[in-house]
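Each in structure tokens, the structures are laid out below.
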Structure P
Amino acid sequence: MPPSRPTPPAPDPAPPDAVRASRLTVHRGHRTVLDDLAFTVPTGRVTGLLGPSGCGKSTLMRAVVGTQRAVTGELTVLGAPAGTPALRPRVGYVTQAPSVYDDLSVRQNLAYFAAVLDPGRRAARRRTAAVDAALEAVDLTRHSEARAGALSGGQRSRVSLAVALLGSPELLVLDEPTVGLDPVLRRELWALFHRLARENGTSLLISSHVMDEAERCDHLLLLREGTLLAAGSPGELRTRTTTDSVEAAFLALVDTAAQEDR
């Protein structure tokens, strides 16, 4: 009787989604800002939230990080309900407006927020290492002693991103982080986003109204007037609409939705 072969190990199960939403709705007065959304943000991938200005992208991001009021439906982040206090050190959030103190230097800004995240004298070396790593990640080491208020708009945006990176968040939520930046810096930031996903396993949700940035994402959520038009990889959306770009796919989906509403 031949010897039995060992049973091969089962493949590792896919990690749970970083964000999962079902029936997500947000009302502002009598207006519905987000209407019955259902979507996921995959773990360890770069997910783009694409759509024109005013379509609800910022509202959705605030719901994910737990700062949006009047949210109904189900929304889980890293396995817990959105807004749960325990999620605060696990989620990094960068708003459209840079959140820095203009009268402090770049390093002083980061040192302040690092002390909030990791207080106590015993953590001093750990905080210094975290600040140095964040400065290097966003290419601001040589500007570390400059006053934040004297920096360019793009540099101030990078300071906000560095603050979000201090705690090595599992989920990074970035609201239009590349708006107004020159092409070279935009390319460098997108390279950083993919490096964080690839090397650290960070999940990123990045909003933009610039359709050419959609091609840089692993996964896309296309939003229009508070409704989700489609979700999938850029290739899947191009195939689905038989188009050659995500912008063309978006427009095709808009036309299809308009016809269905008639």
Structure Q
Amino acid sequence: MNILLTNDDGIYSEGLITLAEKISEIANVFIVAPDRERSATAHAITMHKPLRVEKARIPHCESTSWMVNGTPSDCVKLALESLLDFKPDMVLSGINKGPNLGTDVIYSGTVSAAIEATILGVPAIAFSIAAYENITYDYPARFAQKLCRQLTNLDFPQNSLLNVNIPPLDENDICGVYITHLGIRKYRNTFDKRKDPRGRTYYWLAGEVIENMEDVGSDVWAVRNNYISITPIHFDLTKYDIIDIIKKWNIQP
């Protein structure tokens, strides 16, 4: 089995290195990842400057690896359309430092890398651990390995990817796996208005996260209740159930 790894935290991030180490036990690992952190780049691709690729060496893992001065989506697109001379069996993105829950998937470079793989016809999974501090990646990486093994015997749905969020807990404290829908995460007081030393105004993106904990069955609810959340995602954003309503508006050219 051949598996391509990428992320948005940068090629030398602990999450990617730990994932690569575990996945290399069950598959041939190939890595194409950004040369530095590219969080919250969404599905951006580079069109107005050249992409530069360098070979990289990942510790504790036998892999063929490249780092790219582009976004996560650039990395997957470049890997599948140029760097690799074969189609991998699966693309894994992560393990991301911090959650990718609810509406945050729209901004996520981790999830967008998996979406790009899906667009190009390769099954893909995005992995995130729902914390920013005091993180250990060993159990999330072992779960990723176990999930990949299970999926090799199943028919992966076409045009879909899996978004996996893992609570920052010891293995024995995980309540199980919950198949979820995307929840709601919003931010209050998003921009902090400041002054620089020259008196000019600038804004720093920050804000307090507001989560809907009452939405039972959502990814937000599952992670906060100590479940591993697996959400199937489709990149088709069409709102099919209102197409007929819009047609009745009789919009004229």
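Quick check: 20.4, 81 is what I get for Rg and Dmax of the Cα atoms in Å, calculated from one of P, Q. Which structure matches?
Computed on structure P.
Of the structures labelled P, Q, which one yields 25 when relative contact order in percent (Cα under 8 Å, 6 or more apart) is computed from its coordinates?
P
If helix-only ellipticity at 222 nm (-39500 (n - 2.57) for each DSSP H run of 4 or more, over all residues; to 500) computes to -6000, which of P, Q did it come from?
Going through each structure in turn, the value belongs to Q.
Ranked on distance in nm of label points 7 Å out along Cα→Cβ at positions 172 and 220, which label among P, Q comes first with the largest value?
Q
Read the figures in this text as sums done on the coordinates, not as results from a lab. It should be emphasised that the depicted structure is a prediction, and the values quoted were computed from it without experimental measurement. Cβ atoms are built from the backbone, for glycine too; each structure is taken alone.
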